[in-house]
Structures are given as C-alpha cells and as structure tokens.
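Take a look at these structures.
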Structure P
Amino acid sequence: MKQEILISFDANEKRVAILEDSRLEEFYIEREGEGRMFGNIYKGRVKSVVPGIGAAFIDLGTKKDGFLYVTDALKSPLDLEAEFGESQEGGRHAENRGKRIDEVLKVGQEVVVQVVKEAIGTKGPRLTSHFSIPGRYLVMMPGADKVGVSRRIEDRVERERIRKVLNGIERPKGAGFIVRTAGEGKGVNEFQRDIRYLASVWERVQSELQKQKAPSLVRREADLIERVIRDYFTEETTIAVDHPELFHRIKKFCQVYLPGQTVHLHHSRDRSTLFEKYNVEKEIERTFQKSVPLKSGGYIVIEQTEGLVAIDVNTGRFTGRRNLEETVYQTNLEAAWEVARQLRLRDVGGIIIIDFIDMERAHHRRELSRVLKEAVKKDRAKTNILQISELGLVEMTRQRIRPSLESAMYDACPYCEGKGMVKSATTMAVQTVKELRKAIGTARSKILNVYVHPKVADRLLHQEKRAVQHIERDSHSRIMVHSDPSLHLEDVNLTFVK
C-alpha cells in the first residue's frame, strides 16, 4: 500500500492530508492561536468540587476550567485494562475506589493533570491524573509498572516476542509502557531509544513541576506536524511539503527523531497548491457535504447533531444486481467502508447511528457487521460497534477527543441557528402581514414603508395583496412594499413616514 503525507502551510493554517493508494483517508487542520490542549500537562488548582456529578473543576490558567471526574482522579481511562485489554491488578489508586470526589479533592488543592479530551462547545476540557506520554513505538505511563501491547497487534507470537524484548530492557522504575502498533517487528535498539526519549521527557516534566506555580502549563504536546510524522511515518511513506521553512524544520525533526531511517521528504515548488496537485482539495470540500456518493450509484447521508451522528444508506441509481436483496446487500457493503472512511475524515465522535437498508437474510446482516468492524480497524480513535438489528440499524460509539472537523471549520448559521432551514417566502409573507397589523395598531393616517426580501415582496404584492389592503382600510394608512435583494429571507424592516 502506497502512503503519502501532504503537508501544507498558508495563512497561519497547517493542513495535513494522508493518502493511501492516492485516495484521501485522513485529514487534519490546525490554526495558530486556537490553543489546542489535548495531551498537555498542567499544574492546576481545584476551583470547585461538585459531589452531585462526581467531578471537580480545575483552574488550569486557561479560558475554560477543566473537569476531573472521580473515576479519572482514581483510575485513568488510559490504563492498560481500559485501553489495551491488558490486566492491571491493583493500581496506584486502587485503595481509593468507591470514594466520593469530595473525599479525594478539596477546594484550593494543587493537582497535576493531563487533558484527555478537548473543550467542546460549552464544556471545558476533560482531565485525568494518570498520564500517558506517546513516543514513536511506545507510550509511557508514569505511575504504572506494567508492560502492555496494543490490541491492534493481533499475532500472539509477535506479542510474546515484544514482551520478551521489553522485559529484557532496563526500564525506569515506577513507569509502565504500552507498545504501539508501530512497534510491531521492532527490536531492542528501537525500544531502547524510545524509552530513553520518554524518560527524558518525564524528567523535564518533573523538573518543571518544581519550578511552576499553579495554575500553569507544564508540558505542551507536540504540534500537528510532529504528531503526524510520529504516528503515521513508515520507511515506505512519502512526505511532500509546500512551505520552505516548514520543509527545513521537518527535515531537521526527522534527523533527530528518526535517526538511521530513510525519509522520502520532498519540497513541492509548484505554483499550484500541493493539495490541488494531488486532487485533494475537492475531496476535502466533499467532507462537509451531507450526501456522499458511492461508486455503485448509491449514496449515504450524514447528519451531525449535538447528541449523535445519524447516517442513512440509500441505493440511489444502483440497480445492477439480479434481485433486490443482492442490490441492497452490495450497497450496504460498499457503504460500510465509506462510512468508516467518512468518520475518520470528519473526525466525528460520540454516539453514531447507521441506518443500513433492510436485508432479509440473516447471513447478509452478519457479513455486513463483520465488514464494518473490519473497516473501522484503520481508525486510531477507539470504536465500539453493537450487532446490527433486524431493521438494519447499527449503534456504535467513536472516541471523541476534539471537536469534529465540521465544527472546527464552520459556525452555525446565524439565521437558521443550525437547523439547516429558513422560513419559506409564504411563511414570511403571512408573518409580515401580522407584523404590519401590530405595528400600525391604533395609529391613523400614516404611511408605512415595508422592506423585505424580493420573494416575500412578490408574495405581499400578489397573493397577500387583499390582506394588506384590508389593513390599510381599517387604519386609514398607506402601506408601501419595497423589494430589497440585500435582505435575508427572514428580515422584515418597517419604517413610518410622518
């Protein structure tokens, strides 16, 4: 599989596109000044403790206070058992489990926390007191003392080999390690280099903790470019960059972070933008559309709400199979792969409901469920898929650690307030008649100018003409309807002339 990483920088905006066999699979964007917090470590101060929700609000010295659930204060959601399925008996907070938040934290107390979920909407960032520091092949877990292997490394022989390698390497006391997917096939030298790097990072964190006063930032997670190279790079990967300063910075980073490895790094000097050259720009624009076409002629519709994401699958123009059941089955299989891809591209999380087209055969439903689970294996976010129902509905969850791509790049429409709809010209014409009657009230012998959208004006001057005339007769007033193309469909401006 050919993998390419495209990195573009323009107008203080970094964009990264990851292509597999020339097809866009993942897309990330980061803008200067937006204050990304995920992975950052802070020395904070407990601002308030709320037993009713089992959480404490922590002053981090940022715009929004973070919130720390009692479960995150006692047992991190990133521990071996929760994230990687490895056993972790006891734990540094095992003796405190079952306690209330006000038994664990007090107002004014200083705490060291890490952000595990970005602030989304009105909610502040979610915090944990159990840290994880990612490297190239390993994740260091200060406070633990176990070795775990990512579930994505499925081969049992390879898992045992990795454990033996790590158990034979001297590791810092009081720190556990998780082997990342990139660690598959790696040996002593790679793991030792990662351990030394992570141990030095943790030493710097501890040093900063002694110097800093709460609330303050202790360690900032790597920026977008460094994270992508760290998490996605292989020796078969090609990296293309369109900005000269960024190109030299990445070259230097690779020399330090990836010593001895062959890095295919290119500086694109074409006048056209890098994303246009690789035909990625249009694909990115399509990620913001509700309807996504399938190659067969079918399509899926994606609707994001505050509480969940609803996805509907339709056959569209696809009628190429020998019977309805086969047509539906093939459309659903194609949609399963595209749904998994769109979830990664849009970076949506939370509860996701997929309405596949109804299938009569049970083995078709089972195979669809298997294909969907296979499709989401590429996703680095944690997912959980329930069995498909007889109605063709699939319920799943996807880890949400930051706002979705859509919410990061778009604001809710100030007119429809996110509904995606505006009032019709007919509705606005009727509403204008009501506002005219209310505005004139008991006034007599006045001229009233009405400025509305052209579609509404046309309706008032024709279909609603008699209603307007009736108001004029009752109030002995004159109503002048004016068409103003600059107005929004829902705008109505009334002006009296003495």
Structure Q
Amino acid sequence: MSEHETALWWARRDLRVHDNYALTHAARADDVLPVYVFDPGNYGEREYGGPESFAFEKTGVRRARFVVESVRDLRESLRDGGNDLLVARESPARALAGVAEAVDADVVYCERYPTPEEHDARAAVEAALPEGTRLATRWGSTLYHPEDLPMAVADVPDTFTPFRRDVEHAPDCEPRDPLDEPALPPVPDALADGDLDAGTIPTPTDLGVADATDWRAVAPTDERAVLPFDGGETRGLERVREYVWQRDRLRQYKQTRNGLLGSDYSSKFSPWLAHGCLSPRYVNREVEAYERERVANDSTYWLGFELLWRDFFQFQFAKHGSQHFQRDGIRERDDVEWTGSDRLLDAWKRGETGVPFVDANMRELNATGYMSNRGRQNAASFLANNCRVDWRRGAAYFETVLVDYDPASNYGNWAYQSQVGNDARDSYFDVVKQARRYDSDADYVKRWCPELEPLPPEYAHEPWTMTPAEQEAHGVVLGEDYPEPVLNLAASYEKLR
C-alpha cells in the first residue's frame, strides 16, 4: 500500500451507501472516488447467443428510468456525505481505466456477482486498469455470505428444500449484521479542482431506450399500477418503513403474498433489492426487530424464507455458471421439443393469448414493469409448457421489461417453471385453476382486460366456453371484443400428462 492511498469505488448493482461492503472498504483510503458507468452494452438490441440465438432488447424504458433515478439518488447521498459520484457513459473497462489513471488510483473496489456477464465485465476492467492499480472485489448482494454457508458453493444442493434445511439448521450459519454507512474521505484533487469532469446523469432517451424527447411520456405511471416504483436507496428505505412499521403489513405477509391487486399484498422490495438500493441484510434486521417489538409468526418467517430463495438462485449461478442460460438448463434436458411459434410468443408478449389470466398479467407487466410472483409463475408456465415456446425467449422478454430484473432470480425461476432448472419434478400450472383460486371474482382480470367487464367470473376466466349466443348476450364476442385462444388449452395439458 502506498503512503497515501487513493481508491475508486465502482458502483454496479449496489446503488446504496448503507451496508455496502465494497464502498466501506474503499472508504478506508485517504481519497475515494465513487464511479458509476452506464455501459452501452446494457442498452439497445442484443443477441442471445448459442444454438437458436435470437435478438432482444436488453433494457426497457421502465427499468432504465429506475436505474437513472437510483444513480441520481446515490449521487445526492454521496454529496450529502461530502463526496461525489463520477458518471460515465462508455464501457466500464475504458471508463475505469481512464479515471484510475487520471487520479493515480491504487485500487478499485467493486461488488462481485455470480453471473457470466457481470463476471466478464469485471474481468475486462481488471485487464484494462493501468499498471499499479489493482481490482479488489467484495461479495455483498446476498443475505448469507458464501463463506458462512455450511457447505462450499460448489456443493450447494440443486433443489431448494435441502439447501434451506442445511442453512437453517447449521449452528453457526447466520446472516451478518449490516454495516454502518461509512464516513467518506474527500474526493481526489483531480475531481475537486475541476480537472476531472463528474459527468451528467443521462436520461433513458440518452441511453437509447426511448424515442420520445420527453421520456417520461413513454413510461407514465399507470393508475392501475400497484406502486410507482421510484428508484433509489432513499425510496427503498422508505418502502421498508412503510410496509413493515407504518402499515404493519408484515404480520399478514404469508396470507396475502399471493395477491394480485393493491400495494401491500406483498412487500414489493424486489426492485430495490435487484438494483442494490436495499441490502437484504438490512431487510432481515428490520424483520428481526419487528419480531422482537411486535410479533413473530409464520409471516415474519416467510419474508426471510423468500430472501433465502433469492440467495439460492445466486449461489446456483455461482455453482453452475452459464449452464443456467442454456435452453436445456442444468438438467440438460434434450427431450423437450420447443416447437412453439413466433405467433404464440408475440400474442403472449402483447397479452392477447385469449387466456385472460395470462393476458391480464402480461398487460400489467407491459404497462407498469411489474407483475406479482403468482402472475410470473403462471405466465412462464403457460408460455413454456402449454405453448412450448423456447423458455429463454420469455425470460429475455422479462429481462427487457421487468423493473426488478435480477439475472439469477429471473433466469433461475424461468428454468424452474420450464422443467429444465432446479426441480426434479415435471410440474406445471393449470392457469385456469390458478385464476379461479387467486382471482375468484375476476377483479384482477377485469382490471387489466376491461373488455371482459360484462362477464360473470366463470366466463371472464374461460370466455371460450361461451356459446355464440352467450357471447352476443354479454356483449363480448371472441375474435372481435377479445381474442380467441391461441391454442386449445385442454389439449395442451393432455400433452403434458
């Protein structure tokens, strides 16, 4: 270590100052300069490689908006702490190499992630750094640190229940306490003196994900949305306080988590967790405080259970790497015939399959960037199992549009629902049965498919069972007012049995 150490903190998907391992280590230097890089490779059309490759939009406007807001919030927090955030728009390797040389940095600290694209970006930065500048990575995105697991990451079970049991029953396996927000040293002289430009934060239009000059007009907050999902650590911390303490919703989480309507049927922490605006260890600490001060029950346990599911997929990707992104999955299933057509995929994307529960969920996703967990499971199962469309195309579409997209959670869950991932069973969802169970009055379906409003619930969920006379009587004619089903649903289930 030099006598006077200068560090860079490369902010990635850890856009917070609380409980941040990489930032905390960087803050021990004499000077520290936080840097965020808008990588052009994360925006615009990209190729999903491998056999049966296809093109898809990497980042949609709603997630781009969330990222922009989160970076802006981070810059404000760092400035409040007497520091700053340098923002660049180029490849991370080029940007960080240039900044490191300009400030004569000794070290670059950054978060370490288990997924291939993030690994490749980190390796490219390390290779590009000037001589004398080292890269130091820290793991901080999961509830449990990999070094604290009761097994090596390479030995993590491939099904969740054994993993959960091992973690919960291991005597010395506990989530680490969240780190305090660090006191930040000053920025290097080059930035303080104006020799180095701190840069401007781009809009989604600048990033190439929206055509309109006023990008906010492209992604308005739909009045039917469960939440506006404003980006940033400040809003993420507010959401935890609201949900857990002010509205006291945690005590009912297990009973309400499969809901479809409203802001509080689930915690909806996922966008802030996905972008690192919230630390899972911070959330866990709030749950533990709630259990001490108010109540400990199945619901408080269940929120931790869901955080552990999130960990499971992170460790699975650390174990299996890019195999999770292959069509045959980690089960290497070459016996599934992915024969579904582009016509089926396009109808699914638009929410025009003629299956209302699927359509309602896809329309909510398109309008807001969000969909309930129950909706995601059903939409994925329908596309992969009923339509037999290559599951990666559905997962890639979710990557584009979800505001809470996380690589491991998204692709891990899609592979799971498509029978090529972390489950030895060949299971699928009966979307009509699910609709009747979780939307018995068809309120959710009618919110997002208002053309079905005149129908009683049984027909709102299965409009194809109406006779032509009944369609005329209710004023909902299939093929005119609402799409005819893109497939014979009952026949598609017969093929799965």
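Since every read-out is calculated from the coordinates, none of them should be taken as a lab result. Since the structure is predicted, the reported quantities are computational estimates derived from the model, not experimental observations. Cβ atoms are built from the backbone, for glycine too; each structure is taken alone.
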> In terms of mean count of other Cβ atoms within 10 Å over residues 46-53, which of structures P, Q is highest?
Replying inline: P
> Of the structures labelled P, Q, which one yields 242 when volume of the Cα convex hull per residue in Å³ is computed from its coordinates?
Replying inline: P
>> So if we calculate mean count of other Cβ atoms within 10 Å over residues 182-189 for every structure here (P, Q), which label has the highest result?
In response: Q
>> Out of P, Q, which has the highest value for relative contact order in percent (Cα under 8 Å, 6 or more apart)?
In response: Q
>> Quick check: 0.75 is what I get for FRET efficiency 1/(1 + (r/R0)^6) of positions 22 and 54 (r between Cβ atoms, R0 = 41 Å, to 0.05), calculated from one of P, Q. Which structure matches?
In response: Q
>> So if we calculate mean count of other Cβ atoms within 10 Å over residues 126-133 for every structure here (P, Q), which label has the highest result?
In response: P
>> If helix-only ellipticity at 222 nm (-39500 (n - 2.57) for each DSSP H run of 4 or more, over all residues; to 500) is calculated from each of P, Q, which structure is the one that comes out at -12000?
In response: Q
